[in-house]
Structure 1
Amino acid sequence: MAEQTQEVPIQLAADYLVVGAGAMGMAFVDEILTSDAAATVVLVDRYAGPGGHWRRSYPFVSLHQPAAFYGVNSETLGRGGKSLASGVEVIGYFQRVLEKHIASGRLSFYPHCEHTHAKEFTSSVTGAHYSVAVKRKLVDATYMKVEVPSMRKPPYRVAHGVKVVPPNALADISSPYAGYVVVGAGKTGMDAVLYLLGLGLNPDLITWIMPNDAWLLDRGNLHPDGLLQTLGKQQESMARSESLEALLLNLEADGMLMRIDESVWAEKYRCATVNRQELEQLRRIKNVVRSGRVVSIEDSQVILEQASLNVAKQTLFVDCSANGLSNRPIVPVFAPDKITLQSVSMCQQVFSAALIAYVETAFTDVDMQNDLCRVVPHPESIDDYLYAVRVGAINNASWGKHLPKWVRNARLSFRSHIPTWGLFSKMPKMAKLAPLVNKNLQAMTQQREAQKAAAK
């Protein structure tokens, strides 16, 4: 038998090998190529083009935050401002950004490829194997592991014949069902509920399985022209709150946070964003089941962790239980030969990726780079929220000292949308409140740690 010869990898070379062309990967690539006029990048992704999870999301998806703060630094997304671009618009935007940088001759893009090992990847279409001589760093833009329902099977048992679909399938409904059960209380679940209500469905036909209640952000406070007022209110709430519970209630009273049901204490915080009109629509659903996660779905029954739920035959189940952005273990962003993209600003992933890219170009000491990029994991609980606020404050102080000009001018930065006169007018009061805010946040942290220790 003839001896099989191992295929010799195709040799490539670049300053950076970036794995993942999702939103964070694109924001990093855009900034690295903008801030370093000589840098070269090889960009690899498993999909046909850039955009990551946007390519697998449901057709009625749109931005949950204003377009002013999303995308890449070098190019405005759509109309910018407070507009909410559709998923189709977002994908087209990332494609245009990609083509712009390819045209520069400094970016090479390899779609339909799987990163296999270290600095190697393989085409899932041709089988060709590539090896990259990386002059500077490997960049992992997949660490956050963004997941939408269409990317995996439901994490619970489904009996034969039961109709369970991702929200993508709602756009193809062509006949009525006896009932509709939305599984999952995150932003995807909210979008599914709103879509069904928008079709004119009687809210009594919709059952919403909500394992956990969450605090929601009022999108009205995130408009670029109102950011200064929002930041001021948040600081004032923190200054007069001596416990985490008091802080959340004060933020709610000040119109910063909301709950679907104000009679149910919310233990989750995942940066979900809705406006007041959407909130009122969500409150129309009265069949809300708070009995834990789904264990299995049988022919006419849903088995939950704490109860069971009888359902009619010919019920459509909409699986919205994917974790989206999960709370990943913290690893250093910078290593001598690798960058692991993570959030360094709460719920601002693309800004985080762009800032990391700038820090890579502006500073050479790894310890200094990591000091400027303390990881702020995507929050899941109210304790995660508290941690994110504290670490975010440390990061912001560091950026103000070491990279104020970049933060002030970066399109993705909140500060770039605040008029200079506004910042100066608020600075004295904010500086006066800062020590009290820091004191209260530290006290809240100690209280929560003591509560957890006592509960063990």
Structure 2
Amino acid sequence: MQNGNAFEMALALTRYGFVIREIYANLGPDDFVYLRHLAQLSPDTQVYSNLSPSMLYYRGQDHPVDVTIGKDAAYYHEQAAHLSWDEDIQPFGYAGVISLLQRLEQALLERKHPWKGLWKYISPFAPDDSGAAAVLYGLNGIVVICDAGGCAGNICGFDEPRWFSGKKSAVFSAGLRDMDAILGRDDRLVDKLCQAAETIDADFAAIVGTPVPSVIGTDYKALKHMAEKKLSIPVVTVDTTGMDYYDKGIEKAYDALFPVLADPSQQAEADTVGVLGAVPLELMHPGDIEWISQSLVEDGWQQILLFDEIDDYRKAGKASLNLVLSPAGLKAAQYLQKTFGTPYELHYFGLDAVVDFDDNLFSGKNVLIIHQAVAASAMAAMAEEAGAAYVTTASWFMGLPEPQGTDCVRLREEDDLRRLADNDQFDIILGDAYFRRALPNFHGQYVDFPHFAVSGRG
């Protein structure tokens, strides 16, 4: 009794972070593709058939929920907030999602229910498919974003600043249509990839996942096998879902590339250093990539592998040291250590551009640092050295396996930051300027510590 497939909507809302307690609907053959994924993501969700006579004895008060969608759910849960969602004309696509969330919020506010997980001040962070595409950018590969067009547009238009630098990269959208997704037409995707390979002299091909192949359960191993049978170049697949943050996509892309491209015969050279995680999303400014390279040359390194060119992957074994700029590069560093014996260390560049450590900014102060874990830990160490009384780091992104000496707080929603920082506990907060908007009651000093994946400021 709502406009839309109940199982599809339940799966989408689950991926957005909602807890779906119950579904009232009658199963059809087309519903099982959603139900299989729901079973994995939300195994406690109950499905009730309205055709069953036993529903006469169902008591909604024994199964409390905050909000219902559709008239059937509202009938069983009178005490909850209600959203009918049954109008004759409704928005769809992105506008439909925004409308649904806004009306859910309105329904909850009218019933004075608490609204958890709503992000009101902080913009959405870059997703995992953008992180994967950032690693693949400029490697002379054919990169196919397995989507209908929207994800590729966001990657190229918002999350990848190098598109505006003049550096070219062959990035395509698979252009999936509804029936492609429903019928799983992998052969059509492979045919399109082969057509692109006929006109582009590429060293490899990459297929990057998005929410669509995630929902329909695309078999990436089979897709890789099908493509390699028709192509004369290696094929890598990155099973991103569009639901994780960008750093997970960076990690998965490295994980796919190094085993395929790294030359096992390479030997370490004393003047060569590798840098893992040097993609714009992990840095303060996209131009920091060039500045990092220049800084390492000034430190005496003659060959710098930034892994932004395919030859860097082939020469990965030449590095005598790998510098890891973010947790997303840690798994790759461990792989290279196991394969070539290359040691690695955590390192972040450019902290002096954020604050002057020679003044008394941190002396005797309680400090909160919000950034990706390597950057935050590096800043925390310098703040402690500069006389800070107490330092805490916080992040929504991947953590480090070992404590770095300071308190580390894992953030999951916007309100977690407000509970942590929107009070008088800290004298100084360092974080991207976009975080400041979520802290109207913070009265201390706020220092801009940019993070491109957060605000996209270049």
Structure 3
Amino acid sequence: MEYRIERDSMGEIAVPADRYWGAQTERSHENFRIGTEVMPREITHAFGILKKAAAIANNRMKPDRMDARRLEIIAKACDEVISGELNNHFPLVVWQTGSGTQSNMNANEVIANRGNELAGEKLLHPNDDINMSQSSNDTFPTAMHIAAVLGIEDQLLPALDRLLQTLLRLEAENGDIVKSGRTHLQDATPIKFSQEISGWRNMLEKSRDMIRASLPGLLELALGGTAVGTGLNAPEGFGEAVAAAVSELTGKPFVTAENKFHALTSKDELVFAHGALKALAANLMKIANDVRWLASGPRCGLGEISIPENEPGSSIMPGKVNPTQCEALTMVAVQVMANDVAVGIAASQGNFELNVYMPVLIYNFLQSVRLLSDAMVSFNDHCASGITANREKMKANLHNSLMLVTALNPYIGYDNAARTVKKAHAECISLREACVALGYLSAERFDEVFHPEQMV
């Protein structure tokens, strides 16, 4: 590998000749060889957005320093960062400085060096031009919020809506089916299959509402606070100008944070939003478990629904098929719940004017967004969309349920109904036979009042 010599305040260092990063990135790359978790690409791309927005704002407010030529070249280089073309030039791991400073330096160096290449001259300086009016301490929180909003609005919510539409369809298609309800994993009174599905559907609607409720806080940006929240080295009004530019670039209604001291040290907006993601994970866990219970079998389980077969389920049991999409979705739910712990602890570590656990916080946050989005699409396309009701099995289970005796309570009383159930269960006879044998109702009267399909 060929190297070039770069220089910073600490002296000279060799950098791979084919990479756009510089000395500051290289020092982090060499000194923090910890794990394999590279800074999320969502953060890399968010840096491209905010650096372009900062250049636009600086051009409006400091045209003598950020002239049209510099803005043009920075914008081109940032577009390549945003598109992912320069991903290989962002090598730094999550386990670095807690402010994300080295990732900000990485963005500054890559944009400057790529920009100089585009310009055909040494036009841009990483700190003087790309980082103008900024600090790592306000850029990284800004990148976190940009990445979080884009991930939620452009990936997560569309995936959630996709699954919701499937459940709405299934609810409409199965409105005529009455089946046994279940509480405590025990037989319970009847329920329409569509009512059961409506519970799943409303879970997702509630989760969607909670996630949307978290967005206003995430739309607030820390840019303009610079190092400690005072805005040193940033012109007055820079926060508002750069938020407007970010909004123009993303199509999202970003605003500047009212209190930059809060924006730099507190991460409660991300905690709140991830709490909503955890609620979604809990609901998805429940739905997936319900589906695999209902699909259990094919002969010795509940078998009330059929789900698509994705792949062979056993290396030694031919023909076995498992509810693998349900299992994948529940594993994702577990990971999201674990991530919530990391997000909460990381957010609590805001000492004085800066939180220094931001990389691990956003790594876990964005992983949750990514996993939930992918898992909902996978579960929808390869499982939920192909759910079909086993009407005969549902009917058989319904009429075999001892809890149908609840319909007799008004006619024979709770205690007599309990005796009827126990006799039917002990002697493996029907409720009708037990009730008649005990003398509580005649066969004709039983048939007159006992209608399970009307109990929903």
Exercise. Suppose you compute Kirkwood radius over Cα pairs in Å for every structure in 1, 2, 3: which one lands on 23.8?
Worked result: 1
Exercise. Among the shown structures 1, 2, 3, from which was the value 16 of relative contact order in percent (Cα under 8 Å, 6 or more apart) calculated?
Worked result: 3
Exercise. With mean count of other Cβ atoms within 10 Å over residues 66-73 computed per structure, which member of 1, 2, 3 shows the largest figure?
Worked result: 1
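Rule-based calculations on the coordinates, nothing more; no lab input. Keep in mind the model is a prediction, meaning the values are calculated, not measured. Cβ atoms are built from the backbone, for glycine too; each structure is taken alone.
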